[in-house]
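Input: structures, listed below.
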Structure 1
Amino acid sequence: MKNIVLGVTGGIAVYKACDIVSRLKKKGYNVDVIMTKSATEFVTPLTFRSLSQNYVVTDMFDEPKTWDIEHIALAKKADLFLVAPATANIIGKMANGIADDMLSTTLMATRAKILIAPAMNTNMYENVVVQENMEKLQRLGYNFVDPAEGRLACGDLGKGKLADPEVIVNEAVKLLEEKQDLKGKNILITAGPTREPIDPVRYITNHSSGKMGYAIAERAAKRGANVVLISGPTNLDKPKGVEFISVENANDMYNEVTNRFKWANIIIKSAAVADYKPKDVSDKKIKKSNDELAIALERNYDILKELGRMNEDNNKTLIGFAAETNDLIENAKSKLNKKNVDMIVANDLTKKGAGFKKDTNIVTILERNGNITEYGEMKKIDLADIILDKGNEISKGRL
């Protein structure tokens, strides 16, 4: 039986935490509850004790129920530490290493995954300090369930309501049952397009949205990997639990990727990097005229080819992508061989449900060992796990 420690902090949403305990118990999990003093003003500890069938801890200086040092015992016992509702106060404590009560002290001592479900007034939730604290925790690998929008207890309308208990429980179960087969692996991922400037106003780019690379980064982090995501310009939210590096052009991406080559065990190049850039970049806006405009182009670095060259002893796992409009397999095989990579994920941009800006993809995966596997239309988040599974299998024995 897996153990969940539920931290309950003060707020009107405390009553929903009762439902969370009940749902988790019905799914067969053991639940221990720690309440802050403020939380006990809304719901009594007896309620949680009845639902969890365990003693409820409220004070560091209560008479202990066992001989164990209680906050250490619960910290070690937890397979998952869930904080719901989580006030701005407890989020601030976690983000800044403050341990001044039973809940914050136990959180500080645990090595379990931590899931935080914020609940507070909209203005508090949107406060820059609270947002920065949450972003810091996300970078450190803490997990969040976003609050819902609606009418709050104070009468305000906006974001800040505790997420539905069913949503919170589902996310808790997902984290508990998530395989951690990538723990200890360093995975470098590139995503999105690059922009090659023509002048201060115009640039050359492509239609890549970054969705595939972001999905891979998200899944890799959730499966325990140390993830660096190097991204060109996109409109996507940064995946949680990854180190995020923003770049603009192919040269910037080349520098960031090659600088982290030695660190990475697996490198997944899903970015759509521009092959060419303007040879001369104007420092002023080029004014239109009646004449035709000719722009001389020169080759950008072939980043994947350079990584293949750097990987002469083949101790890194290299995965590339090939977006084609014709001769898919032939072009992907050529790329696989010429660039010394372990795997190519190829997709035909002319197929409905595949390619840029979509949440789905249709791919054929070619491996160095000669295996060729076709996959029908599927969500990019699901394809991300397939790519990671294959990359992880290839990388075994190379660490």
Structure 2
Amino acid sequence: MDTLSIPYAICLLSLLRICVCANGNSNLFNVLSYGASGDGTTDDSSAFMKAWSDTCNATNNPTLVIPQGKQFLVRQMIFKGPCKSSTIKVQLSGTILAPDGPDQWKSTDLSTWLAFQGVNGLRIYGKGTMDGRGKGWWDRNCKYHPGLQGCITLAPTSLKFHKCNNIKMKDISFHNSPQIHVLLLGTQNVDLGYLKIQSPRTSPNTDGIHLQIATNVSIHNSNIAAGDDCISIGDRTFNINITDINCGPGHGISIGSLGKSGESAQVENINVMRVNFRETTNGARIKTWQTGKGIVQFVTFSNLNFTAVANPIIIDQYYCYRPNACKQTKTGVHIRAVRYSGLIGTSKTKVAINLNCSNVVGCTGIKLDNIRLAPATREIGQLTSSCNNAYGINRGTIQPESCLHHTFSSV
């Protein structure tokens, strides 16, 4: 072979790779061009990371392409920023598979499968699927299998956004995450829509979407079936809009739990609207530990529909993992200015409105506005309300009859 042939060949291959990755004014970085097989059994992690590196370093609205018709097995990966372009796209059209259970997990970090960290302007779309293959983790969960040798208390979150801003994700399906399906942690300006999240009702801790330290988040037009909360809202969350969601099975939509180990909580401006709850263990729930402090305020639950829901409206300020295991303190998380408006449907429990507020700080400025709940079955009998240290006002028809302690409120 001529000595000039080798460098010429290398140059030609580089040019071909650029041609494959580039398309007009957009940079397309297809994982197949980086050696991914997409056969569902070969480890394609290295190809994904190489494709991400080039995507993140491109300057002209690059797109990472995960093509349809393929299944890509990938291990734990963190896609790190910042990136050079103000907009980074991920076209997820195929299926991404997680390692099949804890015996196939190679990383010492059990908390996360895939994560974006410090990436701004991310757009994820394409009607693809992330399959967490969580059954192997659930079968060894310590809570569900307390006597099992080598049981597991922590399992991976399928997709985490950590310190990412200006994020949009739509049309993606999530199946059988080992633990939380989607986690927003330290994020701002996020839009999640048209998602499908599905795991069995018996799968432990498989929240659909969890928010923690998050601001300006919209979650909308999505179907969520999970073994835990459809959507859970943690501490330091502000300006959250949740609209047009089908939730069930699962534990409902929850604010909390907040204030564990005496922590101070702050949650404000939460709007939950047009949600259908079907056979969930809770509906609109706020839960705090009696050991906590801080405030939850300016929360609206409106136009909700309950079908055979166990606790349609519930505030639990005595949340604890084990009955009588948590001590009352002289502090508490103050819950104020919470409005329930236009809630209808059926309850599987006799106490359909349960406002169990702290004896230390109580709940103030609660408004019940046109609530119509009926028993899910004839055997339940007439529904009732239960209030402890809950103060507020009623508007319109309240069924079952309200138990609020009446106070004037301008909220």
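Any read-out appearing in this document is the output of simple, stated calculations on the displayed coordinates, not a laboratory observation. Owing to the predicted nature of the structure, the values given are computational and were not obtained by experimental measurement. Cβ atoms are built from the backbone, for glycine too; each structure is taken alone.
A few remarks follow.
- Value -2500, calculated as helix-only ellipticity at 222 nm (-39500 (n - 2.57) for each DSSP H run of 4 or more, over all residues; to 500), assigned to which of 1, 2: 2
- Distance in nm of label points 7 Å out along Cα→Cβ at positions 59 and 283 - highest-scoring structure of 1, 2: 1
- For distance in nm of label points 7 Å out along Cα→Cβ at positions 91 and 115 computed as 2.9, the structure of 1, 2 it came from: 2
- For log10 I(q)/I(0) by the Debye sum over Cα atoms at q = 0.13, 0.19, 0.32, 0.33 Å⁻¹, for residues 35-82 alone computed as -0.31, -0.63, -1.24, -1.27, the structure of 1, 2 it came from: 2
- Identity of the structure behind 26, 50, 20, 4, 0 (criterion: P(r) over Cα pairs in 20 Å bins from 0, in percent, calculated), options 1, 2: 2
- Of the structures 1, 2, the one that 1.00 was derived from, the read-out being FRET efficiency 1/(1 + (r/R0)^6) of positions 227 and 267 (r between Cβ atoms, R0 = 25 Å, to 0.05): 1
- If distance in nm of label points 7 Å out along Cα→Cβ at positions 131 and 147 is computed and equals 1.4, the structure in 1, 2: 1
- Origin of the value 7, where relative contact order in percent (Cα under 8 Å, 6 or more apart) was derived from one of 1, 2: 2
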